[in-house]
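Student: Please go over the structures that come below.
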Structure 1
Amino acid sequence: MLEIGTLAPDFELPDQAGNLHRLSDYRGKKVILYFYPKDNTAGCTKQACGFMELYPQFTERGAVVLGVSRDSVASHKRFAEKYGFPFTILADPERTVIEAYDVWKEKRNYGKVSMGVVRTTYLIDEAGIIVKALGNVKAAENPQQMLGALD
């Protein structure tokens, strides 16, 4: 995980519609940047739906929500359309941003070891500085945690 107080690495990734987004495009706003393992899985859907339910409260506080996973633009499009997400999800199939944010880790599941995205959320301030970093977050609790972090 990246250190609190450091400048968040800038990036450029396509969203669910294929439009490119850079972190630097959001200077002047707080950014909730959350990394999740896979579209349309139970935990990831619960987390994304939680961000969707609280989205008006995030925007009232001047925050932008950006989700990132290794899934393709097409997968993100289906995921976003299925649930009607009002926020942006970014495709990082090459793991460039996932690795830059240090969320590609060894994971253990029922004794099996593999590499994957560890569910992690960063709060980045208006100047691009990481002000909060949460690793191994619980999908259902993470949106409320991040809303609390904005207060």
Structure 2
Amino acid sequence: MQKLDDSSILETPIQSFIISVEKVAHVQPENTLEHALLILIKSGYTAIPVLDTENKLHGLISKAQILDSILGLERIEPERLQTTRVSEVMTTSIARMKNAEPFERALSYSINHPFICVEDDAGAFLGIITRSKLLAHINGFLHSCKKLK
């Protein structure tokens, strides 16, 4: 693997990569799985954050988790969608970081996660950073390095 001449890309602040909370599809812990599934389907995402009314991050909910939760021993049990709450199914294992952390940390998280949740120092959810935004930035950086040679 070639070594990059300029490692400043790793120190890039992440603020410009954040998709703000207002633009991020999310659900609340007390929502039903039916509501979460509708949001997931309409948004086109496979997973979304779970936030409370004060924008505190509690977890993530995915289509796979929802579908797994309605599988019975002998049949799919769709009636569970109306009675099961997001908080009962969501995962609390989240790729999360503070908004003052460097690009390098976001890049590391993006290896195993399609998006990273970003919080401020008080723990308020600010938004997400997608893997695609990080890759686009790296792509642009590499092309500019190539032009300089």
Structure 3
Amino acid sequence: MTVERLFDLSNLYVLPFWFLMLFLPGWGVTQRVMSTGLVFLPLVGVYLYDLVGSLTPDSAQALANPNLSQIAGFFAVESAAATGWTHFLVMDLFVGRWIYLEGRRTGRWTFHSILLCLFAGPVGLLSHFLTEAIAQVWPKPTPTP
């Protein structure tokens, strides 16, 4: 299978998980699927395949002692760019899943943070931390009998 085909399949693979967390967070299937780390195994396999395929003595040297121009040169190679992209897919989904699980545990609203994770992982993580900080200052009111 080509690197390009794996790239396309990896992008498609993550979409159902994001959809479940965003639009069906309370559904039992979503909770069961997202409660296991097994969702990451196929992507980790793709990552390892891409990584091994992109390593050469020169690229290993660039990664061992990186500077910006060497890293830019490394990612100019299609297989290396696919490796980096798969890394983003795995880590963004991991962080999005963690936010989802935290939201289920605490009962806090996480849609905005998960959506931001989908498009810009670190911004979604920041959003979650800010949401948590605000929730500590303004706790959810308890209903009176």
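Student: Any idea which of 1, 2, 3 comes out highest on relative contact order in percent (Cα under 8 Å, 6 or more apart)? Can you show the working numbers first?
Tutor: On the way: 1: 33; 2: 28; 3: 24.
When relative contact order in percent (Cα under 8 Å, 6 or more apart) is calculated for 1, 2, 3, structure 1 comes out on top.
Student: One of 1, 2, 3 was used to calculate distance in nm of label points 7 Å out along Cα→Cβ at positions 72 and 96, giving 3.0; which? All intermediate terms of the calculation are to be shown ahead of the outcome.
Tutor: On the way: 1: 1.9; 2: 3.6; 3: 3.0.
It traces back to 3.
Student: Here's a follow-up. 1, 2, 3: which one has P(r) over Cα pairs in 5 Å bins from 0, in percent, for residues 64-103 alone, as calculated, at 6, 25, 30, 22, 13, 5? Present the calculation step by step, with values, prior to reporting the outcome.
Tutor: Details: 1: 6, 25, 30, 22, 13, 5; 2: 5, 18, 23, 14, 10, 9, 8, 6, 5, 2; 3: 6, 21, 17, 19, 12, 10, 9, 5, 0.
For P(r) over Cα pairs in 5 Å bins from 0, in percent, for residues 64-103 alone, the value 6, 25, 30, 22, 13, 5 is produced by structure 1.
Each reported figure results from applying straightforward, stated rules to the coordinates on display, with no laboratory input. Nothing here was measured: the structure is a model prediction, and the numbers come from that model. Cβ atoms are built from the backbone, for glycine too; each structure is taken alone.
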